[in-house]
Structure P
Amino acid sequence: MTRVAIVFADGCEEVEGLSQVDVLRRLGIQTDMVGLTDTTIIGDHKIKISCNRIVDDTLLDYDLVAFPGGRPGAERLRDNQTLQHLLQTRHATRKWCAAMCAAPIALSRYGLLTDTDFTCYPGFETQILKESPTARFSEQVVVVDQKQKIVTSRGPATAWAFSYALAQVLGYDTKQLEHDMLYTYFKAQC
């Protein structure tokens, strides 16, 4: 069974993390909500999020680990040494890692964006490229680097596109769900 962990930290962008959980669970993918240091997380907009567990070595067992953005949450993810070690180990063993909005700053600090195509919330690319000068920034809504097994996205409005991309890299067909959730309608109107 495919397993995904979404790691939440205080100050996260709630809609980004919960959109991932919602889309992936609708597709039948086991998706665990993992708190960085506690099972109760307070998002950037003061929404209380209840997680199933906290970060530990079991993150190594997931098929994909993803981070929502939100600057305060992303900075907490970036600065956590335990999480850094776990994601570096995942990356070395060729497992998918993903981050959106401001959270690619964590992947950059961990050294995961070396020679990697990525995107992020506008303006954060400057910080990321200072730490990862061989990374290649794109303004695309979602960037999937198949070689490095990294998925990144821009911000709150791109949360669904990011979530579908996560499922797709894991081998899931999202066309019917995109239709059912009116995402195809939304894309056609833009």
Structure Q
Amino acid sequence: MTENLEKETALVEAILYLESDPIDEAAIGRISGLAKDIVQAALVNLEERYADADSGLELSRIGGGVMISPKREYWDNLKERYGKKNEGKISRAAMETLSIIAYSQPITRTEIEAIRGVSADNMMRLLLEKELIREVGKKDVPGKPVQYGTTKEFLKIFRLNSIADLPKLSESDIDRFELEGER
């Protein structure tokens, strides 16, 4: 760790500890009064500190922000007690709907139903309530149906920095997620 940044690194760490959601570097700078390059250096220092085997924490980059979280290797042992109460398990049908939205966004309810082959009303309502999806616009076709996409909460729960970090689909899965005539 750079010696002259010990106090700055400690300040950034305290801010990250107090924030319950990922926070971007600019916000850390505003809260701390530190310059962008100092915030970035402090984050590097924290990443190095947390990389040690004796640390149970890591810096997670989620949705364009940074937060302190338990190392992934420990999370399975901890999530039962410390996971958010409202994260609760979602049904297989809701997870399937969420997957379709994540991989195909922006997408309309009708398109989701065409891929799933069943009504998506209840699943969409559940995913909207849990703030895993949101309205992202309207499709430029007659009737202007609402299009849906995932949220920062989705990224946070699945510990992704962006949608680009979703696992890659196999060819057969790609075919399943596309509507007729899209290829």
Structure R
Amino acid sequence: MSTNPIPLKDTYTGPRYGSLSIGLHWLMLLLLAAVYVSMELRGMFPKGSEPRELMKTWHFMLGLSVFGLALLRVVVRIASPAPEIRPDPPALQKTAAKLMHLALYALMLGMPLAGWLLLSAAGKPIPFFGLQLPALIGESKSAAGLIKEIHETVASIGYVLIGLHAAAGLYHHYIQRDNTLQRMLPGQR
């Protein structure tokens, strides 16, 4: 029995993304939602309680999952160019879309790394589905405080970026009436 490696080049026919890109996009949405929900839900429980610690652990593990899948998305994106938008949007919209995608990739890669650095600096274990990952930096309360502040600020910005990304997709679909959203919808022909 031969084993074929997973193709990193995503093939598509017509003006759509391939199945791998579409699947990763929607899986990332679910993961990001779970990351945010787990952090928001922790506030429902008293500090030090088991449910609160469980929410934090899930937040860390899901965040690191986002990091791994974001790396895969970058590889797939480099190997598979995006299908064209029809009708062609104005240059300013293309530039805004590129900047938004860069910001989202920075969020999906930077936030999990910041979380890993935060746990490292705080001297806490870095859980990942039964594994304990190594610390990236030495223990430092001052570094942990600074990283935590940055992590929380960027998380708030993440809400805005994700909301703008979704709003832009809907704008293109309902107002511009182009194929921007249709390129990424699963099950479309």
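Points worth noting:
- Of the structures P, Q, R, the one that -14500 was derived from, the read-out being helix-only ellipticity at 222 nm (-39500 (n - 2.57) for each DSSP H run of 4 or more, over all residues; to 500): Q
- Taking Cα Rg over 2.2 N^0.38 Å, for residues 62-109 alone as the measure, the highest value among P, Q, R is held by Q.
- Ranking P, Q, R by distance in nm of label points 7 Å out along Cα→Cβ at positions 70 and 94, the structure that comes out highest: P
- Structure with the greatest value (metric distance in nm of label points 7 Å out along Cα→Cβ at positions 118 and 134, set P, Q, R): Q
We did not get these values from a lab; they are worked out from the coordinates using the rules stated. As the structure is a computational prediction, the values presented were derived from the model and not from experiment. Cβ atoms are built from the backbone, for glycine too; each structure is taken alone.
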